[in-house]
Structures are given as C-alpha cells and as structure tokens.
1. Given a value of 7.1 for mean count of other Cβ atoms within 10 Å over residues 4-11, calculated from one of I, II, which structure does it belong to?
2. Out of I, II, which structure matches 3.2 when distance in nm of label points 7 Å out along Cα→Cβ at positions 20 and 52 is calculated?
3. If semi-axes √(5λ) of the Cα gyration tensor in Å comes out at 34, 12, 11 when worked out from the coordinates, which of I, II was used?
4. For which of I, II does helix-only ellipticity at 222 nm (-39500 (n - 2.57) for each DSSP H run of 4 or more, over all residues; to 500), calculated from the coordinates, equal -17000?
5. Rank structures I, II by relative contact order in percent (Cα under 8 Å, 6 or more apart) and report only the one at the top, that is, the highest.
Structure I
C-alpha cells in the first residue's frame, strides 16, 4: 500500500514492540519490507492506543484523526483497506 499510494500522501509507519530490535530487523530483512519502522520496546504506543490484538492498523488522516481501526490481518483484508485509502486520498 505504501508503494501504491505513497506518492499521493499515504505514509505507512510500523511500530515494533519486540524487546530486541534485532528480532524485528531480522524479520524485516527476511521479508524485504520497505516500511518506516519505529521501535517501542516498552510498548508505550500500544498502551496509548489501547491495542489488544497484533497486528492492529490505525488509519489516521492528515489532521491526525483516527478514521479506522483494523485488528488482525488476513490477505482478504487488503481489498477493504485499499478501498478506504482510495476514498481518503481522493482517487
């Protein structure tokens, strides 16, 4: 999604809560992710946003308003999330 809509302003930021950054970096290298990754070993971000399930995605608009929260992920979820993104970026 980042590659597809980044030029229109979409920015995907992953927040990793592994205690050891090396674990996350190994995973990202294995799967070739090009996402920006922030590391939060203390889990402060997850607590602040009351994350109960991993992964959880927050779609936040340009004004900082949370527009959608999506918990879990399976391949079929991509189409639904894509439709929401298309609506918000005006395509």
Structure II
C-alpha cells in the first residue's frame, strides 16, 4: 500500500484544472474580473462588458473621452492586470 502525504486543497484543484486543460480559460476569466479592481469603481461604472479572447482583453466603454484617456495607459494596464492574475494572460487591450 502506497503511503500518501497530505496536500493543500489548492494544489489538488490546480492539478485537476491542468489535467482538464482549463487553466488558460480560468486565467482569462480572472483577468477579465481583475479589470474592476485595477481601474477602480469610478472607471468601472463606465464599463458595460469585458472579456478576454486569445490574449486580447476587450473592454466596452460607454464614454468616448474615457476610451481615449485609457488608450494612453494601455501598457500599464496590461502589466497591472497580468501582475494581478499572476500569469501573462493579457497581451493587448481593445477598447470598444
């Protein structure tokens, strides 16, 4: 009989996600959810929809001036979101 040692539940879940091939999808969901925390409530209220598709974060905004202003800090937003998630998920941000 093989003796097993206790493991953290997070390690077991991560291993199961890797085997099922769901890690990338989960990280994309985390990146989309991190948008609200990264930009704050004042900017997030102008966000109507957001999602990540193949490394591109699509953000739908209801304010054209805000869309223009966020275009200037796009690279910093990408770095902050990736740091928040812990993995380089977002390669580009497209504002709609």
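Every read-out reported here was derived from the displayed coordinates using simple, explicitly stated rules and does not represent laboratory data. Note that the structure is a prediction, hence the values are computed from the model and not measured. Cβ atoms are built from the backbone, for glycine too; each structure is taken alone.
1. II
2. Among I, II, the structure yielding 3.2 for distance in nm of label points 7 Å out along Cα→Cβ at positions 20 and 52 is I.
3. II
4. Going label by label, the one that fits is II.
5. Greatest value across I, II: structure II.
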